[in-house]
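Quick note: the coordinates plus some simple rules give every number you see, no bench work behind them. If you're wondering where the values come from, they're calculated on a predicted model, not measured in any experiment. Cβ atoms are built from the backbone, for glycine too; each structure is taken alone.
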Structure I
Amino acid sequence: MRDALAERLLAQVMGWSPEDVAIERPVLQAMAAHKYDEYQQFSPGMQFVESLAIWLASFKTVEERRVAYNFIKKRLIFISEAEMRHLVAVVYPDVIRPILMSEAASILKVPDFQVAKIAGSTEFKLLCRKSLFLGLSDGARIDYLRRVSILSNEQVHVDYRIEERAAKDLGIKLRRDIQVLTDSSKDAGEASFEMVFLLNDFSGSGDTLLRKENGEPMGKLVRAMEWILKLQEQEPPLVSRKGAKVFVILYIATETALQNLSQRLTELRSASWPPCDIRPVYVLNNDIRVGAESDPEFHEILKNYYDPAIMDSHLEKGGPSVMYGYAGCALPVVLAHNTPNNSVYLLWANAPDLRTRALFPRVSRHKEDV
């Protein structure tokens, strides 16, 4: 009954004839059932078709509603929980293991193509155990990564902030396992992690990870590196003081974010940091971006309905306007758990006094955000 009422409301808002309804109903039902109903920030009882009808009703003319509806049908990229879990599932075999294989090949001084020799070596097994996996946010899904990979609890931590007691416990278990792998009765000494993997789900502009504010480096990567340095300074060190390497693994990253992060790492990287590299699992290329040339009709709607009242001190860090999203990223992207503020304004902007209502309302991490 709710679905039928929502479809009737949508037909009224769009001015559809019975023939139009017959054409569009299966499309809407497929979009809702396959993906969009799973959006986690809908208010209780709200589903996609209801939200779509209310969103479209925010626009004044039927023609504007037609353009907005077609934009959702043809341009929206909705990344479901199943798709995100798939990316987490492939991150170890497709990204992390090749890194470890390459590092082990260097230790063994053999070519990378000698896969069987490398994978069967004690050096490779030790390097796998001497790898530490830390979450940069709850989006890292560290618990799921551990379950679908060969990782143990003793090398995985949900947060990069490891307190002293937990760090000592990880070090004790690392020494124990090294003794087993080397088949030695001798104490492994000051065993430490040589590879650190920092994991996060999404980067649209790169600003959350690394940016410059008032001439100083800021962001999650800076804070994570500060903790890694603490782990190197403790006695015994949990992270190796010599030869440690850091890899930032992003399940999804835009081409823009990767370019920004590469440049900023060169400019802002502290001399005290271990070597750091950014590795994406899936890259959103720049050709998905929304713009005046690619989407002229939707561009006009964005201009006509943008409300600068959405701006606050956090959004202003990305520029004077978020019409095309934070830092002008112009993404048509929605993640099942939340919409990135890098996406175009009309998808996510959510506040009581705005001129339009969000189709996929965003819940901000910042209290001041709306």
Structure II
Amino acid sequence: MTDRGGRDPYRVMVYGPGGLGTVALYEVNRLPEFELVGVRAYSSRKDGVDAGELLGLGTWGVRAGTDAAALASVPCDCVIYTARDMGSHNTDDEILGLLAAGRNVVTPLPYQNAHLFREAEFVDRLRAACEAGGSTFHATGVDPDVVTGRVALALTGMCTRLEHVTIRETWPANRLDPALLRIVGFGVSPEEADNPLAAGISDSVLCSIGRSAERSLGVVYDRVEELHEYVPTPRDIDIPGYPVRAGTVGRVSHSFVGHVAGQPFFTMQYNWVLGHDMLPAGIAPHERWVVEVEGTPSARLVIDMRGSLASHVPYYQVGDARTDPGYHGTIAPCLQAIPFVVDAAPGVLESFEPALHWKSDLRDLAPAAYSKGSSR
């Protein structure tokens, strides 16, 4: 298959056809720049099912499979890896195996700038896998990356002085898998929710964002705080298959705070909420991201995300599924990165960010010292 310009499409596999992977399947199949050539499923229920039928969109001619060895024989330019991240680095081995086998990999999982927050042993393994397979690895997504690494940095481009950057992200969690709601901490007492497993799911996301900001802005944190808050709901919340009772957790908030010169300099807060009643103070419905820059000058930026601004539809209907606009926003940068990943030399393709923004020493922005995609 070729597009109207006579160019072959990029052959793409999707690993993990869950909530986020469903959107990846839909977008890859919809866009003429790509050809869906394989789907890696993780449950027997999806094994052998046509990818289109997984979404309720008819037959596409590509079946999902649980046999990773069979998928390895299918020619492919890039894998979009969306398997579930449980905060335990449970996806490391499969990603490394794909890279070592010669598969290019793009993922929205929190591997962005992994060398800044993961242990040296993993970073060495990641680079070795790329070298062994002649493959390229890139982590991106709406956050980490687009909002925190591009939009927020671009906002600091108007600042001559920077005191504090705060980014608050809020995601509606009502449609999450009940099993994941329980793991995250919803529907139990705040005391029961406050456990390493619940906090661990957010750790890599927060560290990726926080350490990337430290590097990009040219500062060194004196210390880092990680804060975890489990807020009870004052009333019952009706979640299909998982009723949440009054007095149990209805909002989960995780924060990363990097201090410079004894003061908070960069704060990333990640909120999962069950309904508008559980929104944090100062956050309105549909305000997925609020970026606040305190400095000279100070500024506040709100990203109001929904299915349509014109009709106020909060979701998309994709076949049998109602998909969150944030999932489409997460997959978009993965798709946009594929041409760069396919053309890149083997190795880790670092994050993209605006060429000009606030930095603690502007001399570090000189062309000789700054190269987009470098490890700086």
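Suppose you compute distance in nm of label points 7 Å out along Cα→Cβ at positions 30 and 46 for every structure in I, II: which one lands on 1.8? Of the options listed, only II reproduces it.
Each of I, II could give Rg and Dmax of the Cα atoms in Å, but the derived value 24.2, 81 comes from I. Using the calculated result -8000 for helix-only ellipticity at 222 nm (-39500 (n - 2.57) for each DSSP H run of 4 or more, over all residues; to 500), pick out the matching structure from I, II. Considering all the candidates, the number was obtained from II.
Of structures I, II, which gives 3.8 when distance in nm of label points 7 Å out along Cα→Cβ at positions 246 and 318 is computed from the coordinates? Going label by label, the one that fits is II.
From I, II, which structure was distance in nm of label points 7 Å out along Cα→Cβ at positions 126 and 358 = 2.7 calculated on? Clearly, the read-out refers to II. Among candidates I, II, the computation of distance in nm of label points 7 Å out along Cα→Cβ at positions 102 and 262 that gave 1.3 used structure I.
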